[in-house]
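**Q** Multiple structures follow.
Just so it is clear, none of the values below were taken in a lab; they were calculated from the coordinates. Given the structure is predicted, the values throughout are model-derived calculations rather than measurements. Cβ atoms are built from the backbone, for glycine too; each structure is taken alone.
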Structure 1
Amino acid sequence: MAAYEFTVSVNTQYLAEQSEPDRASYVFAYAITIQNTGQIAAQLISRHWIITDGHNHVEQVRGLGVVGHQPFLAPGEQFEYTSGTAIATPQGSMTGTYFCVAEDGEQFEVRIPEFVLCLPRALH
């Protein structure tokens, strides 16, 4: 087990009621679970998202914390949140990193695995 390690899992959902396909606006929610799978308590300080739509248009989003929080997680603890994004195509993807600081002062980044944003039944 690594000393400094968070594990990230993601579930996505297309929000048809908030989307406007005739205006090239497809809205997706994503539920994130961040678990401290390391040996040392650490705090999530900031995020960096890379959002790519089906036309390979890339948008980058940086900011402090997640949904107004900078969770401090002891080993084994987890934090869950839901957020969302809008893209111009029915398919796209997201990936990124979280910047964290451990209680001993060590700084590290956590890679957010790439996940797909897609209308239901749009992929085979």
Structure 2
Amino acid sequence: MAETKKYAIEVSVKTRYLPEESDPESGRYFFAYHVTLTNVGTVAAQLISRHWIITDGEGHVEEVRGLGVVGHQPYLEPGESFDYVSGCPLPTPVGTMRGSYQMTAEDGTMFEAEIPEFVLSMPRTLH
């Protein structure tokens, strides 16, 4: 049986291209991403800040840091989840995002929850 970690946040992401917010003619592609954070550890923890690494289809990298997510710093008891939706504009029809959330456990321990890399991609249309 796998050992349960004291400090562990599982992060899952679903993405969607938003054609109504995009303007490919002027190099603007807009994507929504829906994140679910689940405390799979044994200690309650609060999300303090985020760090994103965004790479467009031409390899340009932008880093974004900030407090909380969409105006929240959720506090998660073991087993609890928090969902949010945010967006990312890109100058190319494809790119990737990855990063981490900085967390503080109820016992004062600080740790990072990794955000696995995910792809932002405009759906291909068949002619």
Structure 3
Amino acid sequence: MPDPTLLEFFDNPADSPYVIEHVNEEFTSVCPKTGHPDFGHVTLRYQPEAVCIELKSLKLYYQSFRNEGIFYEAVTNLMLEHLVQGLSPAWIQVITDWTGRGGIHSRVLASHGPVPEVYAGG
């Protein structure tokens, strides 16, 4: 099972609003229907409040999905849930962009909170 206890945080070093974006280009999980590996990119965007996410812990968290049989939609929404719990951000968006299979390319977006003015659609 993906492990949210791997996530670590540090104090937000800024007082003014800003948006952070992290992109993982090597995400893998397993299709629960076929057992085949799924490959994708994960984009995490958020406006921090009190804390920011530490990147090594984020990498380890993503790797905890590697052997997990889980649908694209569940991956995206579970990540959002875990990150909201740990970060308590003003705004957060998780986008999973999956390598095509059978001629179908999938992209799943999930967000929490109002889109910040500083982001303005990015």
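**Q** Given 14.6, 47 as the derived value for Rg and Dmax of the Cα atoms in Å, which of the supplied structures 1, 2, 3 does it correspond to? Show your work: numbers first, answer last.
**A** Numbers: 1: 15.7, 51; 2: 16.4, 58; 3: 14.6, 47.
Structure 3 accounts for this read-out.
**Q** Continuing with the same structure: When distance in nm of label points 7 Å out along Cα→Cβ at positions 17 and 33 is calculated, the result is 1.7; to which of the structures 1, 2, 3 does this value belong?
**A** 2
**Q** With distance in nm of label points 7 Å out along Cα→Cβ at positions 25 and 57 as the yardstick, tell me which of 1, 2, 3 scores highest.
**A** On the way: 1: 1.3; 2: 1.8; 3: 2.6.
Once distance in nm of label points 7 Å out along Cα→Cβ at positions 25 and 57 is tallied for 1, 2, 3, the winner is 3.
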